[in-house]
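Multiple structures are listed underneath, in structure tokens.
Since every read-out is calculated from the coordinates, none of them should be taken as a lab result. Computed from a predicted structure; not experimentally measured. Cβ atoms are built from the backbone, for glycine too; each structure is taken alone.
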Structure 1
Amino acid sequence: MPRALLALSIGAFGIGTTEFVVMGMLPEVAEGLGVSVPSVGLLISAYAVGVVVGAPTLTALGVRFPPRQTLVALMALFVVGNVLSAVAPSYETLAAARVLTALAHGSFFGVGAVAARRLVPADRSTSAISLMLVGLTLANVVGVPLGTFAAQQTSWRLVLGAIAVIGLVTIAGLLAWMPRALGEPGDLRTELAAFRRGRVWLVLCLTMVGFSALFAVYSYVSPILTELAGLPVEWVTPVLALFGIGTTVGTLVGGRLGDRYGSSFVVAGLLATAAVLAAFAVLARTPAAAVVLLVLFGALAFGLGPVVQNGVIEAARVPGGSLVSAANQGAFNVANAVGAALGAGVLSAGLGWTAPIWVGAALALAGAGLAVVVRAADRRDRLQAPAGAAAVPAGQRTAA
């Protein structure tokens, strides 16, 4: 593994930790700032807004620079945002700092995915992206629980300060290991031209629909486990840790399978996800079955992430692809909002705790239908491409 991928994974770990750790520190932050817990909960929405705004904006500003410079600048912004969050004297200041921190989120993953592809041979591009994204899954397994515990025992400010240090470690790794000449600086007009391709929009729609299945279920996983499976509340955290391990394994395995099978793996993965969720809905009242199926669901859902991220870059068929890559990160956030909203809708209608699971199964099936269309477009593009043509122009890749 190129060491630069380790730097990208560390950065993903820091970003994932800072995004989700606030959920575990709500009481401590509220007490420290003298505001209500629901008010602190709005910081989660503020972060999401920052991601959606920052992903296209900062990526567009950074296309004129080599990936190494852009990634270092984004991580420097991330460090500043976390430091300001750690020392924020008021709720309003903390909210502004959280938005500033989030600006780097989508762009880092978008540019990082393009950089990861360039670090390895073409037939390992999805695996390279998965090695970066595994830092995000490990954040939920290790970073968030440790951060929550540290906030309870010491101070939430120290947790955010420690995350800033992770950002500094990432910068050091990028400067030491990321090649300076990792492809030429891009051109905004060329990057924007990628959005004229119908295949790009197909993949973005696939992300929004297919991954809504994940958030329709995961957003309500705690009450599903306690109300349906009958698990004690104290068991929820260990089960979520198992879920996190499943997502980590799924991300790594999905990267390898994506390199081999491409969009065909996405079709199979979404069909399998729909089947697992249907079984989950039927067997949710059996604790052991519920836990096993939830972990399998996490592995499948996260295993598809690197494949779709790589797919949208290939669909762009431009030398860079950072802008469509960042747009796909925005599509993931749309999926988050859509899935959670649909789950809330069926719950508000009084359809019970199995309803979000069935919604997830339906969304996975719809995503599989879109994936079939994407696969057909992939095959059509390959047939129309000149013999020996590569998806990424010569000189844009650096072999490991």
Structure 2
Amino acid sequence: MTVELVERVRRRLASDGGGLDPAAVAEAVRAESGGVASHLDVLRALRQLRRELVGTGPLEPLLADPAVTDVLVTGPAEVWVDGQAGLRRTGVTFPDDEAVRRFAQRLALAAGRRLDDSQPFVDGWLPGSGLWGGVRLHAVLSPVAANGTCVSLRVLRPATHDLATLARLGTVDDTETALLEAVVAARLALLVTGATGSGKTTLLAALLGQVPPTERIVCVEDVGELQPAHPQFVRLTARPANIEGAGEVTLCDLVRQALRMRPDRLVVGEVRGSEVCELLTALNTGHDGGAGTVHANSPREVPARMEALAALGGLPRAALHSQLAAAVRVVVHMCRDRDGERRLGEIAVLHRCRSGRVEVRPVRRHGRWTEHRDELADLLAERGGRLPC
């Protein structure tokens, strides 16, 4: 089957307004080929049309690969994937930029978004499937994307690893495993930080799996990624506005609702906006042991990052530092090395200086203790815990 013939068949099916059932495809293929198409041609046409018109099309096999975290289309002949092996180019191609444009518009429609010349970019969530928990879609049409339509798909797979599994994978060593277990048992509120794709959500899920089964965890997320092995895990997920701009449910709304659901531990899957104000307020009202993830290049940049997010909610710098010092005790930083391996890079504590500002002090960095280890030892001792040797 040539690209031209498949395109003619696609247009015929679209103009006829019929479905993509085998009979309709067979009739369209034979009509466009002058009646000389074999049964094999018909089957090939059906498979190719289904790849283009249903699901994620030619990218479906890439998204199904458990080692893939991102699929990036930067042009008809340039489809890249990122994952455990790093960024690499694939052999998947599109016929031309118009095919990429149609593909992006179809995905936008599936995400309940609009994508056309008047709205040339889109950000949304595709429904989950048996292969993944969800896919985050971003697309930009040409000519805004100067070299052709760009599509970015971030695969969100359920985070189900426990600490023992992460230890076997080399993400954490034995001392770090014992230390993290002690932090969770002592109910010290923590933030997991790192760059995109560094493994923040995976580690957080593993930590939540260490929470005693007698405690109730209420988690607020943009999309359901966290799936810890815990019998009392309740998830609330945000909802974007529909095409008419109605029906939005924000993380801020859900944090307020979560506080009314008798949580023993409150978790925000990813702190990325003004919901940080509600989270810090909640952690300062008797909800010990809360947690969340934050994008940050290093632990020492966490206060500045939190300042920027709190400003979105109208919280002044001085108030933010006061709330942060009282609410959060530990920062756990994930990093990704040059080989693409995700590892625990640093464990730190938050310290309030005389000026009232909060600074982050490393306790353990790249497998070694630092001079601030006693600060974490004191925090654990206050809760009846101890620092592992």
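Highest-scoring entry among 1, 2, by Cα Rg over 2.2 N^0.38 Å, for residues 121-288 alone, is 1. For which of 1, 2 does mean count of other Cβ atoms within 10 Å over residues 249-256, calculated from the coordinates, equal 18.9? The value was obtained from structure 2.
Source structure of the calculated read-out (Cα extents along the principal axes in Å, 59, 48, 33) within 1, 2: 1.
Using the calculated result 12 for relative contact order in percent (Cα under 8 Å, 6 or more apart), pick out the matching structure from 1, 2. For relative contact order in percent (Cα under 8 Å, 6 or more apart), the value 12 is produced by structure 2.
Could you figure out which one of 1, 2 the value -10500 for helix-only ellipticity at 222 nm (-39500 (n - 2.57) for each DSSP H run of 4 or more, over all residues; to 500) was computed from? Considering all the candidates, the number was obtained from 2.
When FRET efficiency 1/(1 + (r/R0)^6) of positions 153 and 257 (r between Cβ atoms, R0 = 25 Å, to 0.05) is calculated for each of 1, 2, the greatest value falls to 2.
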